[in-house]
Structure I
Amino acid sequence: MLYLASASPRRRELLDLAGIPYTTAPANADERFADGTPPEEAVRLLARRKAEACFAQHPGAVVLGADTVVALGGAILGKPKTPAHAADMLRLLSGKTHEVFTGFCVLADGRCEVGAERTEVTFYPLAEEEIQAYVATGEPMDKAGAYGIQGKGALLVQGICGDYYNVVGLPVARVARILRTFAV
């Protein structure tokens, strides 16, 4: 049995898309990391912590933990705390290329696979009215970097280089291949 150590509806949708059966078991893990931690290292660390916390509750299972961050110039942008914070993030990303990192950890008795995927996303230059209209939808509020590429945020994106599903929240093809080696 696979346990998904995440409450993310997007990760659930991606596992459903791949036809991978799972049970959702959100992990209560420490999501802090030291200032200056490189984004790829941060997502690997957080994914592993989530998987380990979930595994402690479900020993003998196969557990998948994941975490996604948006980074601009090596600085990690978290989830916005307020609509004004979301608008500030979108202004930062406007007309620029940023990186989206998703770390993942597949954990089972005696075995652990940790990895990360990186995708570059380029935004169109955004007019202030466009930013305010998008923030008013409420969509940015629970998303790393204040946008969801799978929703209305798609209208902000000029292009991507890498795995689209990584930007959504899980490099599902890569993870599915790893899960097969765990007999999931």
Structure II
Amino acid sequence: MKIIAFGGSPSKNSINKKLATYAANLFENAEVEVLDLNDFQMPLFSVDIEKKIGQHELAKVFLAKIASADVLVISLAENNGNYSAAFKNIFDWCSRITGKIFQQKPMLLMATSPGAKGGASVLGIAKNAFPFYGGNVIATFSLPSFDNNFDIEKGRISNPELDKQLREIVANFGI
């Protein structure tokens, strides 16, 4: 089983990428590939740029990565209650190639933030929107107060109750 995982932030120290990496590696017998949004930097989407250059090659590469997956593990960064601009730009470029960006792949959809709500706003937006774009959201997970609940040095959730919740989600994922 191949898992494509990524955090919805371009930060080189993305807490969402750390959570997605941890969660993806909880799946047994899985080959995990973690994407970095910085590898998919494209001009800010506009129909004018699209008319000049056509479908961006990096959007095609991103969609090919999604196609190669058996499971998607995505943890979205919350910027002002919504997706990060970097993720939204990739999403916009990809949506011009296919409306079903996530290609019906089973998805563990997550979010985290330094705050107590753990990215709940963006997680709610994505949970409602992604099915319209081919997202087969099997489960969601929010990690609140990242700095208090994740051990960066060990690369894992440090709160036993929250770690148990995520492990149960993965164990019951059905893949």
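Here are a few things to note about the model shown:
- Computed over structures I, II, percent of Cα pairs over 27 Å apart reaches its largest value in I.
- Value 39, 17, 17, calculated as Cα extents along the principal axes in Å, for residues 96-151 alone, assigned to which of I, II: II
- Taking FRET efficiency 1/(1 + (r/R0)^6) of positions 8 and 160 (r between Cβ atoms, R0 = 25 Å, to 0.05) as the criterion, the top structure among I, II is I, with the largest value.
- Top of I, II by Cα Rg over 2.2 N^0.38 Å, for residues 72-119 alone, largest first: I
- Among I, II, which structure scores highest (criterion: distance in nm of label points 7 Å out along Cα→Cβ at positions 64 and 144): II
Just so you know, all these numbers are worked out from the coordinates, no wet-lab data involved. Model, not experiment: these values are computed from the prediction. Cβ atoms are built from the backbone, for glycine too; each structure is taken alone.
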